[in-house]
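These are the structures in question, set out in turn.
What follows is calculated from the coordinates using simple rules that are stated; it is not laboratory data. In this text, all values refer to a predicted model and were calculated from it rather than measured experimentally. Cβ atoms are built from the backbone, for glycine too; each structure is taken alone.
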Structure 1
Amino acid sequence: MQDRKLVSTGRVLRSEHGMEMLDYIFAYRKFSAVKNTQDLLNASFSENTSSIYNDTVKVAYLTYNMARIRKYEDFVNYVQPYKGLFVSDEQKAAYNKVYEALGPFAKGKAGYNFELKDVNDKTCTLAGFKGKVVVIDVWAMWCAPCLAEKPNFSKIEEQYKDRNDITFIGISVDGLNAIKPWKYFVKKKGWTNTELLSNFTESLFKYYGIEGIPRFLIFDREGKVVTVDAPRPSSPIFKALIDEALAAKN
């Protein structure tokens, strides 16, 4: 009961660190219940929202966590059910800003039609791959985690080598001023998939607000979003998403 009062009292809003205090309380409560660090790390803020019985505090907590959401579906699942609590102009503006920003991430939305050159200076666009499921790996030569995932990406690509309705694309964000070393790097690695080059602050990356790499995206045969934040290829979920896209009837 005391714990319930702590997370629902309006006094938490008087502190500039009030939301961090709530996170600490929820984390302590979760760890006390599960005694498992991994379960604690996997916990979603949505589990905590229903434990807050003060609507003003609940909206403040939702607003605080909205900034962390990167998937449209997560917004719909975790925030949209509480839309009616956002009553002030400021609260409505905050809600709508995140909702509209996440729109391009929504499953079924038209994918951003990038226009980038490959290692042979051929211009490639997302529209140019219509009819194929498009699997994209965003990487860079300097990114160790990216290079660690490349063999997994290539291994999965190999499993679909006999299909003509899927293509695997790597997009390096090393920048257009690194064309020569990038071409040499790709050739040395012997990658057989389509490899493209872009500046980090342009094209696909700017449109989807990509801040960290590696990043994996999947588009269906019509160029529509399956996901623009897929798990890494080392996760079995990655291949499952590809199979789901291939099985879908557009």
Structure 2
Amino acid sequence: MRSPASAGKRAAQPDVLNIKGLHAWYGESHILHGVEVRAARGEVITLLGRNGSGRSTTLKSIMGLTDTRRGSICVNGRETIGMPPQGIARLGVGYCPEERGIFAGLSCEENLLLLPRLPVADSVGMSLEEIYEIFPNLAERRASQGTRLSGGEQQMLAIARILRTGASLLLLDEISEGLAPVIVQTLARVITLLKSRGFTVLLVEQNFRFAAPLADRFYVMEHGKIVESFAAARLGEKTGVLQELLNV
């Protein structure tokens, strides 16, 4: 049994991600309006919402990729508003954009080796052997050029590439979009495995059936605001709200 002192020490630890009052702009377009999201170590958090609701912009804002940000985004207790993207990445944040960003002229393995390891305390990026164990498809296609990989293999590669860097907070944008059901099932198993290893995942998804079994908590966005937030245990009672907001 843990002592009260150790329990208190654990409770006092900051969230891996804590966003408060986040506003973001592209040029003069005000996209996010006071967004608040938090995620603890080992949690999978899903951002739900229709296209254009601000979900992807939230991920880009965390990564420092929007033109202007105001508010607070703390990663492991460090304020990142004002930090450049490379500084945020060095805190252990890995971003997998919707467009994947695979280098077509490089082989699968060259893509994996391209990004440097992050200088994050107590964090060691996965070895190629570990990655190939998790993604056996990539082991079989290690010598294939990016252009010769299927859409599902490219998505696996995009995720695997940030795992090798040592990132422990993963921002995943629409990773199931357009993929065959068997690949979607593989990605679900991977996220479950990463969660068991202590990774924190912030998942933007349109595919509710994919996201629902994976998430610990949900945030629903509309017009750049969080309009609902609830734990997975309350998913059943929120069905009506989700149907109204998302047409699920």
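Numerical summary
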| read-out | value |
| --- | --- |
| Computed 13.6 for mean count of other Cβ atoms within 10 Å over residues 15-22 - originating structure among 1, 2 | 1 |
| Distance in nm of label points 7 Å out along Cα→Cβ at positions 103 and 143 - highest-scoring structure of 1, 2 | 1 |
| Kirkwood radius over Cα pairs in Å, for residues 87-150 alone from the coordinates reads 13.1; which among 1, 2 | 2 |
| Structure with the greatest value (metric Kirkwood radius over Cα pairs in Å, set 1, 2) | 1 |
| Among 1, 2, which structure scores highest (criterion: FRET efficiency 1/(1 + (r/R0)^6) of positions 55 and 223 (r between Cβ atoms, R0 = 35 Å, to 0.05)) | 2 |
| Winner on relative contact order in percent (Cα under 8 Å, 6 or more apart) once structures 1, 2 are ranked, highest first | 2 |
| Structure from which -9500 was derived, helix-only ellipticity at 222 nm (-39500 (n - 2.57) for each DSSP H run of 4 or more, over all residues; to 500), options 1, 2 | 2 |
| Ranking 1, 2 by FRET efficiency 1/(1 + (r/R0)^6) of positions 79 and 191 (r between Cβ atoms, R0 = 41 Å, to 0.05), the structure that comes out highest | 2 |
| Parent structure of the calculated result 0.75, given that FRET efficiency 1/(1 + (r/R0)^6) of positions 159 and 239 (r between Cβ atoms, R0 = 35 Å, to 0.05) is the read-out and 1, 2 the choices | 2 |
